[in-house]
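In what follows, structures are represented as structure tokens.
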Structure P
Amino acid sequence: MEAVIEAADMYVLPGLIDLHTHGIRTVSAETGDLREYACIEASFGATTFYPTLFGPPEESARQMQRHRRETDELRRLPQIGGFRLESPYLAQTGAGVSKDLVPISPETTGMLLAAGGGHIKIWDVSPELDGAAQLIGQLSRQGIVCSIAHTQATIEQGRAAVDAGARLATHLFDVFPIPENRGTGVYPEGLVDYLLVEDRVTCEIIGDGTHVHPLLVEKTFRCKPPDRLVFVTDSNYGAGLPPGRYLAPGSWGTVQIDGPNNGVRMVERNMGLAGSALTPLDSFRNVVRLFHKDLATASHVWSKNPARLMGLNKGEIAPGRDADLIILDRNLDLRYTIVAGEIVYQRA
């Protein structure tokens, strides 16, 4: 049955695509129900998202297998683009713990690939790890987007990763330590500088103004080609909830939410950041209101550019494209989310 939507004086835009999300409200990508996750994401404008796993490899494998069973190989949830593995091949943990990380090995890689059943679409790797370039080449040949992440790699190691096929940089500036000045000049050049000017690489930004200062966001807009910048939430358990303290699953203990732009804070770890408290719609609005870009730019970094990177038939309104749409009112409040031509969220 066809539905007619009165959208006069509203914005009809491509649906939002979140390449990096660990949790939303009280649902975790690792341990939660992806059906509930998808419903919540739809209520925040996401028509495609990539549940992002960060944990020991055996646990990530178990959770991918469970998600596949519960969703009929993800077929029941057209919003899910596939899985993203942020661990285990990282040089630094960030908000994780050391047990989440292991050396690169054919056995671990094969085990995770088998557990993903062809649904791993993004895999994060630190370029300085032994075997990183070979792994990136292997995964890239299988159609998996490899992302440079959590790294103190040199420019030369980063370039080797890009030459091998890496095409994404995970939450640029975040867990990219500033290099020491080695006496080569008055300003220490480093991997971030290289990634900003490497046109083969798309850079992610967590657009809350806390993870990345607005001046650095503006720098990234000016350095990257228009189609090589994407915004992500890197959202975690608690994102989208009212301000307050919440008991998170796993080993994090209590987390504090102070609104969408101050991150998810770990109370027992000196209020350290554990991802963002953003929803996709919050971040979309921030492109306009916090970073002072127009709606077209916001749509590009939240829809067109991630779709291009992932090879999706989405991200723009054009003949032949998937009918993944959002409708916003003039205040940028969400009225409808449409996935594959079906209304999956409607504001009461």
Structure Q
Amino acid sequence: MLAEFNIQRPDNSLRQKAIDKIDNLNKPKGSLGMLEDIALQLCLVQQTLNPKLTHPCHLLLGGDHGIEKEGVSLSPREITWQQMINFTKGGGGVNMFCRQHGFTLKLVDTGVDYDLSSFSDIRDCKIDYGTANFLYGPAMTEVQYLEAIENGASLAEECIDEGCNILSIGEMGIANTSPSSIWMSLFQDFPLDECIGAGSGLDSKGVEHKKKILSQALERFLEEYPEPTPEEIIIYFGGFEMVTAIGAMLKAAELKTTILIDGFIMTACALAATRLYPECQDYMIFCHCGDESGHRRMLDGMGAKPVLNLGLRLGEGTGALCAYPIIESAVRMINEMNNFQNAKITKYF
């Protein structure tokens, strides 16, 4: 193992007590559906029958990808740095939803191909000015991989030290659906063609070109690594923002903190994290099924049930932020709803 974390599954001894509390709220059993599932998960993660949400934080991680130079994305590379600057001015979708739901937003440059050092609101965790082009070799070195993992772990730990017990993660990186598609194919053994979509808006011709490029890259990788380890897959194809997200997820799970998983790219990062430490999935809430081809199948392959299905594909963690009020509702349900005995209502099941 290249990066070590001590991740334990939540103690399950509280499960039946939590189920009993939820079932005895003054409602038909199971009638609040997924809110009940979320409340149970939070009880187990926090090891209490009265879970709470404190100081929610959102990490917005920016990074560029060498594979973008192969024309696999409709959006040009400069969109990454332009949007990162836009976020400092409060003008992005991520800014709006963080303001709406009371999240502390932390902007982080993990590997944007632009000098952002003059923007004090952007944390400088730059590993390089974008990854290498994985059509011709690994996107990053093992040293860079470890640095990104450690950066993510440090960011998560910082949030948790500030009082955060629910961490959301988003990304800004043109072309990052490409490594996500390859991770999905390799980690879930799906045909690559079924994992590739339009990204930020490719037409059918563009999607076919993207499939051709990614197929060539995957073929070259498998010639060199016929039986690859999870780390080798992550290093060869990943983006700096994606590996930083994995490090944040693993540290959050180690510190028994709930993790909100956003769309296609962050689900791919969650998938990669679970290939390193399967236990970390117990701490994840999958917030939405996006509009990118393959996302539903990836979620199904993980046994994950998304909270929302709104056709979103913006990224930035916006789907996770949109799901937050639902999670708040689950907490209010288990903490504020009366039970049959106190309400003097006949229990009818």
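Among candidates P, Q, the computation of distance in nm of label points 7 Å out along Cα→Cβ at positions 191 and 223 that gave 2.3 used structure Q. Thinking of P, Q, which structure, once Rg/Rh (Cα atoms, Kirkwood Rh) is computed, gives back 0.99? So the calculation was done on Q. Of the structures labelled P, Q, which one yields 5.1 when distance in nm of label points 7 Å out along Cα→Cβ at positions 31 and 319 is computed from its coordinates? It traces back to P. Taking Kirkwood radius over Cα pairs in Å, for residues 215-334 alone as the criterion, the top structure among P, Q is P, with the largest value.
Comparing relative contact order in percent (Cα under 8 Å, 6 or more apart) across structures P, Q, the highest figure comes from Q.
Tell me which of P, Q gives 2.8 when you compute distance in nm of label points 7 Å out along Cα→Cβ at positions 39 and 255. Matching structure: Q. Each of P, Q could give distance in nm of label points 7 Å out along Cα→Cβ at positions 15 and 271, but the derived value 2.6 comes from Q.
State the single structure among P, Q that was used to calculate helix-only ellipticity at 222 nm (-39500 (n - 2.57) for each DSSP H run of 4 or more, over all residues; to 500), giving -7500. Source structure for this number: P.
Read the figures in this text as sums done on the coordinates, not as results from a lab. Fair warning: this is a prediction, and the values are worked out from it, not measured in the lab. Cβ atoms are built from the backbone, for glycine too; each structure is taken alone.
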